[in-house]
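Down below are the structures I want you to see.
Each reported figure results from applying straightforward, stated rules to the coordinates on display, with no laboratory input. Just so it is clear, the model here is predicted, and its values are computed rather than measured. Cβ atoms are built from the backbone, for glycine too; each structure is taken alone.
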Structure 1
Amino acid sequence: MTIERVIEIPWALMQLPQSGVILDVGSCESTYLEFIAQSGRHLHCMDPRDCPEIPEDAVFHNSSLIDNSLPRQSFDAVLMLSTLEHVGMPYYGQPPFSNGDVIALEEVWQLLKPDAPLIVTVPAGSSKLTSWYRQYGPTDLHRLFANWDHTVVFWGFDGKRYEQIQPEEVENHNYRDRHDSCAGAGALAGIIARRPLVTYR
């Protein structure tokens, strides 16, 4: 069964700057890290779990994004693929807390250089909160990124493939909650966000 990785990974990699210091958040089990760690890029990976698959030339931060000790305004891009929806949820062995996605974005805000992109993918559809992830509708995402300059693109799964869809079509989709290889996002949102030059903070 096709899952959202076929869309989110190529799309996200295309948004990265060709050079600079890149932070990937939620790096364990990620299959795309070697494509980031190329000439001119310096890859940093962050995950509270042990991640033996991190590329040898990457810097690994065995830490949560929340209350991290990384230097402020030091990254040319931050990547969060299928990660933001889990922050603050009792998943990956992490204790639960409220507003995890909001707090995570506040942390990333501090880490990015001026005008550097945050590149995010999350499951999209009708708004819902489950025991281990959030699913976001278009209104949710614009509210979540209200302090950022941001653009959002959506893809929907039609039973065979993911195709780009309009915002008004998103809530017709729903996550395929299964415990097998057929699980996956019914729709996917890709967000590119930057701190505005005139900030609200």
Structure 2
Amino acid sequence: MSSCFRFLCFIAVAGWVSSAAAQSRGEQQVFERAVADFERGRITESAAGFDNLVKLAPDIAPQLWQRGIALYYAGRYKDCRAQFESHRTVNPNDVENAVWHFLCVARAESPEKARGALLPVGPDSRVPMREVYDMFRGTRRPEDVLAAGGRQPSGQFYAHLYIGLYYEALGNATLAREHITLAAADQFASVGGYMHTVAKVHLGILGSRGR
């Protein structure tokens, strides 16, 4: 996902004029509160905050991929799926968007259904996103993703994060936890950005479940 996740980034992307931006302080506060709730593991509150933001500023709703992730962890898989389908209209090349859509469908239905509904993507040059996409499509193995991740911290982080999520979608809790734990390591904080927060929140949820 894009590293630009502050609310004012969405104002710029949506093409809002400066006067509208000046009037968006309340919406910005709602956004930042929803992000803060997510960071603290307050998933229900975070999802509700993003829902409120969509009501306040519907024009930016497609940009809110963070909402989709919060909805996933809140167990609102139908809404989660719809959010990522909406996000594709403004970010069609993003492999991560297709992956989270897969995860939502896999939870609501099955991995097989999710693979059949996998969203198409355009060119995503980030390492190792091409291999991540192919893994969820079923044409590459997790080992291929790890190899493609190389030695760069960012490549290693995204490889472990999405391999962990892939294994969880397939029901392999042991390997899922192994890779999510690696992704949540402090060494990846600077390269993972918001997605590193996602890894840490995910690991916390696994811990609360005793898994």
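Quick notes
- Parent structure of the calculated result 32, 17, 16, given that Cα extents along the principal axes in Å, for residues 71-118 alone is the read-out and 1, 2 the choices: 1
- Which of 1, 2 yields 14.6 [mean count of other Cβ atoms within 10 Å over residues 63-70, calculated]: 1
- Value -21000, calculated as helix-only ellipticity at 222 nm (-39500 (n - 2.57) for each DSSP H run of 4 or more, over all residues; to 500), assigned to which of 1, 2: 2
- Comparing relative contact order in percent (Cα under 8 Å, 6 or more apart) across structures 1, 2, the highest value is found for 1.
- Winner on mean count of other Cβ atoms within 10 Å over residues 111-118 once structures 1, 2 are ranked, highest first: 1
- Here the criterion is distance in nm of label points 7 Å out along Cα→Cβ at positions 31 and 47, and among 1, 2 the highest value is seen for 2.
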